[in-house]
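Bear in mind that the values in this text are calculations on the coordinates, not laboratory data. What you are looking at is a predicted structure, and each value in this text was computed from that prediction instead of being measured. Cβ atoms are built from the backbone, for glycine too; each structure is taken alone.
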Structure I
Amino acid sequence: MIILGIETSCDETAIAILKDGKEILSNKISSQIEIHKEYGGVVPEIASRHHIKNIAAILEEALEEAKITMNEVDYIAVTYAPGLIGALLVGVSFAKGLSYGYNIPIIPVHHIRAHIYANFIEHEVKLPCIALVVSGGHTNIIHMDKEHNFINMGGTIDDAVGESYDKIARVLGIGYPGGPVIDKMYYNGDKEFLKITEPKVSEYDFSFSGIKTSVINFVNKSKMKNEIFKHEDLAASFQGKVVDILVKKALKAAKDKNVKNIIIAGGVAANSLLRSELKEKGNMVGMEVSFPSLKYCTDNAAMICIAGYFKLKNQGDKCLAPLNLNGIATLDIMLDK
């Protein structure tokens, strides 16, 4: 079985090809990070235009690397939500065109579920498990049962963790994206420099707005008083508090659900402190913790392929996008979370 995956939910144009649910034949990504750095974040209109410009070339590269043609593709898996509406439309429209032209059925894939399934590319994930979803737009604790059902146990009530990293980086003037830079700065700073109060929310929910505000207020007051501080200390205080909260809540969810497996999913899964802290503290209480390789943490199409594979495996043909009278998939864009 050959599945071609298409991912255009934000600012990466990505296409991958998966064979028999196990072998990634190609995984091509065209990143727009350098383009959006100038603006301090992703500009939706610019992202959409670059998807249109690059997607056909990325497909050609993916097919060439996999040494196959479109006639050998059995299914097309494509991200339909959540994401930037214009960016999603490019990927979905491209998938529908390929589907109509080559008579290939489409598997609609939810972007966040795909991030969770990125763990399945390289690991034999034992179910049930707890998935800690940490990305630019989402922060959730998901219970995944043996039948691959996803139960949302809790999530952020305000900012997502990745969004908070970018906002702190903007205040400190250290560039975009903020996550990788703050992660490096952490190891040269003092995490006890700024005492940040942990937000009081329900046991599985998150709130990062107050943490972000504490850092921003400190920066503003320091500037008003002309006080000098090390950016590394502030970065360490911020990241230390955030990671502590994420780890603590993920471990509590696993304990309460009586599961022994935790996986991390989303772009912030690349954070070195989160990976090491959750691994270490999880092992101390008998939890098996796994996470994707760095190349599968950020947006990519390999995760779309593997999510499509498991969706097809678990749901059969009923998971395929229905066709209208013209034989074109009626795949709706939904701005769900």
Structure II
Amino acid sequence: MKNLKGMHHVTAITSNAEKNYEFFTYVLGMRLVKKTVNQDDIQTYHLFFADDEGNAGTDMTFFDFPGIPKGTHGTNEIYKTSFRVPTDAALEYWEKRFTRLGITHSKIEKQFDVNVLSFSDFDDQQYQLVSDETNTGRESGKPWAKGPVPNEFAITGLGPVVVRISDIEYFSAVLVEAMGYTKIAQEDALYLFEVGEGGNGARVIVEHNTELPQGMQGFGTVHHAAFCVRDKEELLQWQQRLETIGFRTSGYVDRFFFESLYVRVANGVLFEFATEGPGFQGDEPYETLGEKLSLPPFFENEREKIEGLVRPINTVRSTINFEKEYE
């Protein structure tokens, strides 16, 4: 088996797709690279925010399930999503930016010798920025060239997901024995695991927590985290490996933008394995990514029905000249 490459994407749940679009576009300066629907629930938007080109390992995606209640954070959940920024100076920029914009955030602190800055959004979704100042290993993506955040400070990709878990021995075995990660450090209740080339884009942080109640999924929580494989051949090898170990998987799923496999690895923790390609530029040009409602070919004959189910959201940005915000 070849190693996983690291993170592919993280998918969470929002209470409001419009507010979610505004937050990621105008506050975080990430590029909406695809506006589509949940392929298993076509009345639900699925928004993909990523780097300038929509590269694998850079995207955070959101469902807005109609009528879903607010989730609660606890143990046995994917608790926090990390985003990579180029330098420690970038974290200082973001600390000032969050203060100016009224975004709830912590102070810059150390986490496994990496500077990080935690923050949350309007749904109490939990995030942190991680500095690539001393990072080696898996390369990150490219800042959104035409976005509002200066390139030298901009978010470029995904860092480690933080998973809270009550049974640390079991979950460590999942990462090490099933998924090929290596435990490289521990700080009190936090455990750091790494795979492949390593670095911020190929890490998972696990918090051993037996005190909090079980997390409950809803808006403001993560739905699943996805890990990157190269192609369909590798994906099918992972399916065979996981099923041989004893996991029940979804089997192969064609998502058009990439190919997938899902497995619930622990109570409250759903993982996906996803291919690097084909990517997001197959049905839209680079210049206008995410501006139209994009549907996979197998849904095109239902376009009229789907457009009647989802409310219109104006995501046109190619006509906007964003001023780079240095404060």
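In this comparison of I, II, the computed figure 17, 50, 30, 2 for P(r) over Cα pairs in 10 Å bins from 0, in percent, for residues 76-147 alone is attributed to II. Can you say which of I, II returns 3.5 when distance in nm of label points 7 Å out along Cα→Cβ at positions 204 and 220 is computed? Going through each structure in turn, the value belongs to I. Supply the structure label, taken from I, II, corresponding to helix-only ellipticity at 222 nm (-39500 (n - 2.57) for each DSSP H run of 4 or more, over all residues; to 500) with the calculated value -4000. Going label by label, the one that fits is II.
Taking Cα Rg over 2.2 N^0.38 Å from the coordinates of each of I, II, which one would give 1.02?
Details: I: 1.02; II: 0.94.
The correct label is I.
Consider the structures I, II: one of them gives 4.1 for distance in nm of label points 7 Å out along Cα→Cβ at positions 124 and 172 as calculated from the coordinates. Say which. It was calculated from structure I.
Calculating distance in nm of label points 7 Å out along Cα→Cβ at positions 12 and 284 for structures I, II picks out I as the one with the greatest value. Given a value of 29, 10, 5 for semi-axes √(5λ) of the Cα gyration tensor in Å, for residues 132-179 alone, point me to the structure among I, II it was derived from. The structure behind it is I. Have a look at I, II and say which one yields 3.1 for distance in nm of label points 7 Å out along Cα→Cβ at positions 28 and 140, as calculated. Label of the source structure: I.
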